[in-house]
Every structure is written in structure tokens, then in C-alpha cells.
Structure P
Amino acid sequence: MAKLLTKTNPGLVALIGDLKQAARENDAPIWRDLAKRLSRASSRWAEVNLSRLERYSAKGDILVVPGKLLGSGQISKPIKVAAFRTSKTARKKVEAAGGEVLEFGQLMREYPKGSGVRIMG
């Protein structure tokens, strides 16, 4: 039988609850999927470098990383990206390319149905 994980970060616990609530209220399965991914052990979270975003995104894309956004590589197109954790280098590079780094709550308010939002990781 799998051991049940208990999250101790109150901000993360609240975020997971908010994601589940947004999924129910807006009939948006993307938020439930993100809640499920963030409920895993943090060692299993996605770690996405900017080089991957550069390779697999287009100008104006809205992306979400269920884990950490790291600053390795370059980004040359303006995108919106949300991640649970973002390195300072990644934030600077995304903003320098004309993009925007969002918080999960801000992303859920702007795109309640999750339309056009892609999960990277």
C-alpha cells in the first residue's frame, strides 16, 4: 500500500485546495491535473529549463509548470508562464523577452476555464 503524503507547506496546501475548487466551479480539468501533480512528492515535480520552453512554445503561449522553472537556456519570444517556483534568472530572462511570469492564483483568475493553457513538464 502506498504511503499517503502529508504536505507541510500551508501555502502549497491552500494552492492545491484552490486548484481543486477552480476545477469544480469552472468544469476545467486542467486545474485538477495540476493539483494532482503538486500533491506528489516534490522530488517528482517537473523541473523545466527555459531552453525547453523556447523549443516547444510559440509567441504568446500561456504555459504552466507544475514544479520549478529554471533559467538554463535562452527564451526569445514573449510568453506567459506560471510555476510553483521560479528561479531569479528564469524570471529575468522571461521578462527581458517581453513575457510575463504569473502566480498560480493570477493564472486561475485570468483563465478560469483553462482554455489555451498548456502544461509543460
Structure Q
Amino acid sequence: MDNARVFKMAFAGVYPHYVVKVEKKGRTKAELDEVICWLTGYSLQGLQEQIDAHVDLSTFFVEAPQLHPNASQITGVICGYRVEDIEDPLMQKIRYMDKLVDELAKGRKMDKILRQ
């Protein structure tokens, strides 16, 4: 899948898949929201507004208040790529979010996920 296609995907289309993924593993939507808000700087209300507006992933990250300063501490492999080695800044942010969702689904403690 090429980057341009991923960037045009609606966040509102991806989000329900994240919810299902974490809830299947015993985590909650509230925890998912906390992780996404931590990464992007959105408030819960701001996050919901982005979902309701059906913005694409590119717009979701462009309009994000501020990427968390500790986001660079997110490392590991997602979709066969090391997130710290991804050169495209937008794709890296998307993969950061994917990695955090994976960590949540795998049962990692919230303080570890939020790099505290």
C-alpha cells in the first residue's frame, strides 16, 4: 500500500478497528482514547470532533495540537518496519499510533505505553 493511499484513509474509518482490537484483548476505549490523546495532544472533545468530521489521517496529524515530546521514544517493528527508521514524518506518526495501539492490545502497562 502506497503512502498517499494511507494518508487519505479516514481516521473515523481506522478508529473503530482500533477499538475492536483493544477491546478484544480486554482493554477499554477510554484507554485507547488516552493513548491517542497522549500522542497527538488532542483533548477527548477534540478527538471526537476529528472522528465526527471524518478527516483523513493526513489532516488528523496536521491538525493535531502537538505531537508528544516523548513520541521519539516509541520504537519497535510495526508492519515490518522499524518505526524509528521511517523517513516520511507523517507515516512515522501514523506508525507511532499503530505501535501504541499494539502495545495497549498486548497488555502493556499504561505508564510504559505513555513513556513515563
When mean count of other Cβ atoms within 10 Å over residues 84-91 is computed for each of P, Q, the largest belongs to: P
Quick one: relative contact order in percent (Cα under 8 Å, 6 or more apart) came out at 23 when computed from one of P, Q, so which one is it? P
Of structures P, Q, which gives 2.5 when distance in nm of label points 7 Å out along Cα→Cβ at positions 52 and 68 is computed from the coordinates? Q
Re helix-only ellipticity at 222 nm (-39500 (n - 2.57) for each DSSP H run of 4 or more, over all residues; to 500): value -16500 computed from one entry in P, Q; matching entry is structure Q
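Values quoted throughout were computed directly from the atomic coordinates according to the rules given, and no laboratory measurement underlies them. None of these values were measured; they are calculated from a predicted model. Cβ atoms are built from the backbone, for glycine too; each structure is taken alone.
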